[in-house]
Structure I
Amino acid sequence: MQLSLEHVGKTVGPAVHLYPQSLSLAPGAVTVLLGATQAGKTSLMRVMAGLDVASAGRVVVDGVDVTRMSVRQRNVAMVYQQFVNYPSMTVAQNIASPMRLRGDRDVEQRVRDIAARLHIDMFLDRLPAELSGGQQQRVALARALAKQAPLMLFDEPLVNLDYKLREELREELTHLFATGDSTVVYATTEPGEALLLGGYTAVMDAGELLQYGPTAEVFHAPKSIRVARAFSDPPMNLLAAEAVAGGVRVQGGEVWPLTLPPDAPKRLTLGLRAGGLRVVARPGDVALPGRVELAEIAGSDTFVHVHTLVGELVAQLTGVHVCPLGDPITLYLQPDSLFVFDAEGPLVRSPARTARVH
């Protein structure tokens, strides 16, 4: 399916849910809608599905204007944050329901195949109420996959599951999307989820579409500070600076060596993702002495909040590190790993790519 939005906007009374935006989805691929809560992701998906009608612009599917066509007239599958299953039907009957509506053959075998791919084949004779939340969400996902709709919409389907279940289902969905023929739109607030799913990413904020393109390209070259913030977890470290001969001058007067474009503006904002800071020096590093303000252990990483002369920084250190509050600490960074933005927001320079993002 080729789905295109042409200057689509959505208002409800005086409130603007979506500012006019145009977007043409890559057919048969995954497009991730990435943005914080209330960025406009759900509003955009509801317009795509036909659940809501755009206040302005057109929704075009394979060259046909479907803007005012209801969801019942479109072949769309949608999975929500809250799993929705038919409570009086068994798991097998839930999954089979879209197949039977189409009059498909070999329904029972296909139900078993889909259930096995999502590891719920042992629950086929149970009712949804007899399953855990994660298992019920798998049933909802299975029913959506069984529909074989050319457009599949997933509105943060894993957000209400625990960490382990989210990790398992992300990997399974990545494989299922890669082996399917549907155009998939997947909404998330998590940059890591966007990177895992790959494909294309549309970054949204406050009802605006900020950037769209291949996921790795958007991650490595966010075209504005707003995009960089949305595509960094934890949020990107941002430092005020100015362009000078030989590099950039940061707060405190130190000059860091950095090659800038000839037309770079004087006032700059430097961006550094938390993973770009280290506690072990490498050749060419800049040293940032500071004081530990907070240390958080999350999974296999430690997030250290540090007060330095150039500003407040968050470092993401691999492994479990003991960092007592108030202790001195020195962070190190490579100037070439810095993103450079105009102080007003647009990207001036992005770091050279040294590794491929999968």
Structure II
Amino acid sequence: MELLLGYYLDQFKDAPRCSLYDRRKRKQMVEYISTMIQGCAANDDNVQETCKEAVSTLVRYHKKAKTANGTVCMMGKYHNILYVAMKLCYLWQLKDHETVALVLHEIYSCERTFERIFIGAIFGTKAPHYIAGTRVVLNLTCIFPKFDFLLGWKSDFDDQEENIRGLVYFLDKANYARLELPFDVGGEIKLFRFIDLPIESCGKTSATKLSVQLGLPDRLLILLRFGALTVNDKDVVTVYDHILNRLMEFNHCYPYNLVACLQLLLRVIPMVKICLPEAANMITKDSVIERYGDLVDDGLLPLSRCGFRPPELKHLSRCTIRRKLWENFQLPTGIRMLPLPVTLHRYLDILED
């Protein structure tokens, strides 16, 4: 497999720099290499190993081109070939999480974002044409006009449903690989998990916060199940503060999608955290009534989640178990391994309350 793919990539060197800019060209390459994988695999049991070899060869090809350019990615076809590798991982459902993580790490080392994966799942496959890749591209095109062909990136997935399935696949493999990547936050380098990495072209907002802002409970459920907002940090506070303030704008006539988002968010923390002028990140009964009395009266903000009553022991147990599973990169797959009834599995997996 490596030898045949090597011959193919030797011919690829003569292709134009923008040869993989068009999604159709990347799709053609994916189909061609998929045919090679199927032909080289002696049987079904050998497909996974053959796919792994093909993906690894593509990653090495990118690294070689990058090294030849002084460790600076030339973008263009040499970078876009990583998205061919990414799509092959998804199409063949490659189980080797280390190889999948290697592809993700190589993409991130050049782009410092995974927006081309996340944005298609959140906005749909047409949105990346206008949004994804803008941080990488706009800065380059201002200095080097030759990079203008990178504008208008289109998702490698056929539709939004496939994009969501692809996101779930990569979230799962990133968890198995315990993938953590550095990101500059105000001059300080911090490690982020794949699911929590900010999206540059959306104001460095996480996919979770973006789903809440847009009122997308189905996407939010996926992200929360995989451990988003498990850590009580500033990002968690701003997410809850945003959804509560948004709901207060509707004067007792609340949109279903925002209510659904709040209900999901209340399943993953012991008690709601909100921003207050007098004491940031702290909450008192009087302050809750003053700011969100309508939500308390209408039952959207339960008394057990805002300080009036202690949270239920069952809910506190869920938060604690999920936190321990998150620390070990076991959300949500580790839930099914716990010796508990199926109904409790669903409760821990925030599929029901």
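The table below lists the values:
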| read-out | value |
| --- | --- |
| Origin of the derived value -7000 (helix-only ellipticity at 222 nm (-39500 (n - 2.57) for each DSSP H run of 4 or more, over all residues; to 500); candidates I, II) | I |
| Source structure (of I, II) for mean count of other Cβ atoms within 10 Å over residues 92-99, computed value 16.6 | II |
| At a computed 23.5, 73 (Rg and Dmax of the Cα atoms in Å), which of I, II | I |
| Relative contact order in percent (Cα under 8 Å, 6 or more apart) - structure with the largest value, from I, II | I |
| Origin of the value 3.3, where distance in nm of label points 7 Å out along Cα→Cβ at positions 28 and 316 was derived from one of I, II | I |
| With FRET efficiency 1/(1 + (r/R0)^6) of positions 100 and 260 (r between Cβ atoms, R0 = 35 Å, to 0.05) derived as 0.05, matching label from I, II | I |
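A short reminder: the numbers here are calculations on the coordinates, not readings from a lab. Predicted model, so just to flag it, every value in this text is computed and none were measured. Cβ atoms are built from the backbone, for glycine too; each structure is taken alone.
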